[in-house]
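Next come the structures, one after another.
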Structure I
Amino acid sequence: MHDDNRRLTAADFPREILTLFDSYVHGGISRRGFLEKASAHLGSLAAASVTFSLLRPDFARAQVVAPDDARIAITRIAIDSPQGSGSVGAYVVVPAGEAPAGGWPTVLVIHENRGRNPHIEDIARRLGVDGFLAIAPDALTALGGYPGDEDRARELFRELDQTKIRQDFLAAAAFAMAHPQGNSKLGAVGFCYGGGMVNTLATLVPDLKAGVAFYGSPPAFDQVGAIKAEMLIHHGGNDTRLVESWPAHEAALKEAGVAYEGYIYVDAEHGFNNDTTPRFDEKAAALAWKRTLALFNRVLI
């Protein structure tokens, strides 16, 4: 039994279980598949079920900035996306108080493969508190939006037409750059699926000033030469698949003359910045976020 007052970390789980959970998160196996395979390692279905529940997100416990925080104002809007899904819902966070001359620096926040869940909305609010106009679209809009259940969200995500979704994010980027309270300087930050989308958008949006990809798949290497943004890439050291992809990604960035920084955080897991799950690595996340804000503050203001 674990202490309910202590935050669990990846070190509390066998490596085999973390690997299985990563496969589940990315659609490699179903929830049932996880439970069956985990049972073999843990000795019983009951133990596997408890472990699964412990690895799932706890949004309420991890919330950093409340929706009613007086330092920000929140609106939910629909962005026209005629080349994509027709419309994409967005969560818009504006810092309270008088905007700086020229408007607020603006950041597009792109979610993981479950849509814009409460954690991503909290990330947007954190950016708002730090003085950024944050816009977080939901790729699941066409299917009803984030459903409130991570398993169902993951299932819905598989049904998306990624060609249309890419257009939705392009529409969101254009909206963000034209926002009347923004300064037209756009950055983007994304996590997992969203990190990969940031890498892709950087090849498609020449006006993007800064792109931060947390454990995201690299872009098509033959498109890297189109990147004009400064890029910041974060990977967890135990995230074998993406760590192995980084040398080729870095070589493409270097060859294209893209301004970038890339970091691998030793012993950190995939998803290390997500403080709603035990894969969260407080030290790595704090350093990666510090570097992220430093880039945005340098390039977007």
Structure II
Amino acid sequence: MKWYGGIEAGGTKFNCMIANNPDQILDEIRISTTTPDETLPEVISFFKSAISRENIEVTSLGIGSFGPLGLNTSASDYGYITSTPKIAWRNTPLLSQLQNALNLPTAFDTDVNAAALGEGKWGAAAGCENYVYLTIGTGIGGGAFVNGKPVHGLIHPEMGHVFLPHDFTVDPFPGSCPTHGDCIEGLASGPALKDRWGIPAEQLPLDHPAWHLEARYLAYMLANIVLTLSPERIIMGGGVMNVPGLIGKVQRELADVLNGYVQNENILENIEQYVRHPGLGDRAGVLGSIALAQTIT
């Protein structure tokens, strides 16, 4: 049995795991994301303690992190969390700190690309070569696979900061993104819901008008993705998407926004299969980081 390490470095918590696949998980832990000086020693301690306690070898490590990230291997900021709004983590050399402490071959990518990789290998995107994974939670982000490979580009996609129609007569909320205001993250993330309505998203009643507005905004985002990347499947994870019935609202709003322009049976007849929850559930990110570790062995 080969064991791999996975780290889903999120804005709220670091999910860490030693596993081989979703059915063979040796150990896992969740560590709060506070500051690098507090969080990273706990992450390192988890892996060192588990390796010693279980008397195993870990073949390699995968890190899927919040960003923006430096992913150009020839650039000076490779392996860094760069211009994140989380000030304490700005310009943190995440890759080198963990790689040096654990002395493991390490693969590094965005948290959403890692989750997308895991969903393609073991989850809801199995059998697809062109698909998108989205997380709707503390922030909003997206990872895209095209022809079986993750999209990076100049840096990497930042789908959570796309702009979309904002009717201020319907929704006077200016948006909560500290950089852009009313990008999709500023209008539809968990913090945006709390700021707009005055209570946390999980406390909003299911019949609250918040959820129609949320579904509409997310449908605009999905429509842009459909029209730009033409994915075979869209997977929607993150805490906000756990709200009962929300994904059904998003599916209906997407069909309405597209207004029949995309003539494909997946959207016209099978939209429940086209826009889906993660097959790996809340473990999509950390299991995706295990899958990421397996790409370098």
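Have a look at I, II and say which one yields 0.3 for distance in nm of label points 7 Å out along Cα→Cβ at positions 159 and 231, as calculated.
II
With P(r) over Cα pairs in 5 Å bins from 0, in percent, for residues 47-142 alone derived from the coordinates and found to be 3, 13, 20, 20, 17, 11, 9, 4, 2, 1, 0, 0, which of I, II does the value describe?
I
Looking at structures I, II, which one was FRET efficiency 1/(1 + (r/R0)^6) of positions 103 and 223 (r between Cβ atoms, R0 = 41 Å, to 0.05) calculated from, given that it came out as 0.85?
I
Out of I, II, which structure matches -10500 when helix-only ellipticity at 222 nm (-39500 (n - 2.57) for each DSSP H run of 4 or more, over all residues; to 500) is calculated?
Attributed to the structure labelled II.
For distance in nm of label points 7 Å out along Cα→Cβ at positions 167 and 247, which of I, II scores largest?
I
Tell me which structure, out of I, II, gives 3.4 once distance in nm of label points 7 Å out along Cα→Cβ at positions 255 and 271 is calculated.
I
Figure out for me which of the structures I, II the number 2.1 belongs to, where distance in nm of label points 7 Å out along Cα→Cβ at positions 175 and 191 was derived from the coordinates.
Only one of I, II returns 2.1 for distance in nm of label points 7 Å out along Cα→Cβ at positions 175 and 191, namely I.
Who wins on relative contact order in percent (Cα under 8 Å, 6 or more apart) among I, II, i.e. which is largest?
II
For which of the structures I, II does the calculation of FRET efficiency 1/(1 + (r/R0)^6) of positions 71 and 263 (r between Cβ atoms, R0 = 30 Å, to 0.05) return 0.55?
The read-out comes from structure I.
Every read-out reported here was derived from the displayed coordinates using simple, explicitly stated rules and does not represent laboratory data. Computed from a predicted structure; not experimentally measured. Cβ atoms are built from the backbone, for glycine too; each structure is taken alone.
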